[in-house]
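Participant: These notes open a run of structures that come right after.
Quick note: the coordinates plus some simple rules give every number you see, no bench work behind them. Given the structure is predicted, the values throughout are model-derived calculations rather than measurements. Cβ atoms are built from the backbone, for glycine too; each structure is taken alone.
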Structure 1
Amino acid sequence: MGSSRLRLYTATIAATRDNIMVQAFHASIALSVLEVRSRLAGRYGPHLADQADIRVGIHPAAPLVVALVPLPVLEMIGTVQKRCQERTLRRFGVDIEQCIHA
């Protein structure tokens, strides 16, 4: 699933492990889903990265996006999406998570 052009990708994770419920949102500019999954593995580990729902673009109505991402952040991500071909945005990234310990 490679690409030769930069795109905005977003990912959501909802998983429970070791009595900890993790809900996470990620947005970044990348060339492929594999690149995004690699970033997620570095942050959350390969197990949670493999469970991530990774999509091209931002999907503001997705339940975890609604729950985790404030409107001003969504608006900023939307602006970045329109300009994602700019190399200066290559390092753009947003990570928002909440963990509930039970």
Structure 2
Amino acid sequence: MLPVVLGAGWPGVLLHEAVGHGLEGDFNRRGTSVFSGHMGELVASELCTVVDDGTIADRRGSVAIDDEGTPGQYNVLIENGILKGYMQDNSTRACMGVAPTGTWPT
């Protein structure tokens, strides 16, 4: 079995449209995502890891500092199929008691 890497750009857009919106903090705070309430649980194949990396220079979705002043960050959202986190802005992270992820707007 070989790893599949979806890079920044259009492959990343495809992944974001497929699962990314469901990994945004606002949908999870409201409980309207399929991922709501499943933190720490198996939500995908154990072969699947999803990362939101805002630190890759000159790539779509990458930011030195997001619209709210948070530095772009490397965020593991799903690791080996386990839900690890959501993309958070200042509003959702405050409600959920977690750190911002440097990905606003998502």
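Participant: One of 1, 2 was used to compute semi-axes √(5λ) of the Cα gyration tensor in Å, and the answer was 23, 16, 10. Which one was it?
Facilitator: 1
Participant: Let me ask something additional. One of 1, 2 was used to calculate helix-only ellipticity at 222 nm (-39500 (n - 2.57) for each DSSP H run of 4 or more, over all residues; to 500), giving -4000; which?
Facilitator: Of the options listed, only 2 reproduces it.
Participant: Given a value of 2.5 for distance in nm of label points 7 Å out along Cα→Cβ at positions 17 and 65, point me to the structure among 1, 2 it was derived from.
Facilitator: 1
Participant: Still on this structure: Matching task: 1.56 is the computed value of Cα Rg over 2.2 N^0.38 Å, for residues 33-72 alone. Pick the structure from 1, 2.
Facilitator: The read-out was computed on structure 2.
Participant: Say we calculate mean count of other Cβ atoms within 10 Å over residues 25-32 for every structure; which of 1, 2 gives the highest result?
Facilitator: Answer by largest value of mean count of other Cβ atoms within 10 Å over residues 25-32: 1.
Participant: Here's a follow-up. Taking relative contact order in percent (Cα under 8 Å, 6 or more apart) as the criterion, which structure among 1, 2 has the greatest value?
Facilitator: The structure with the largest value is 1.
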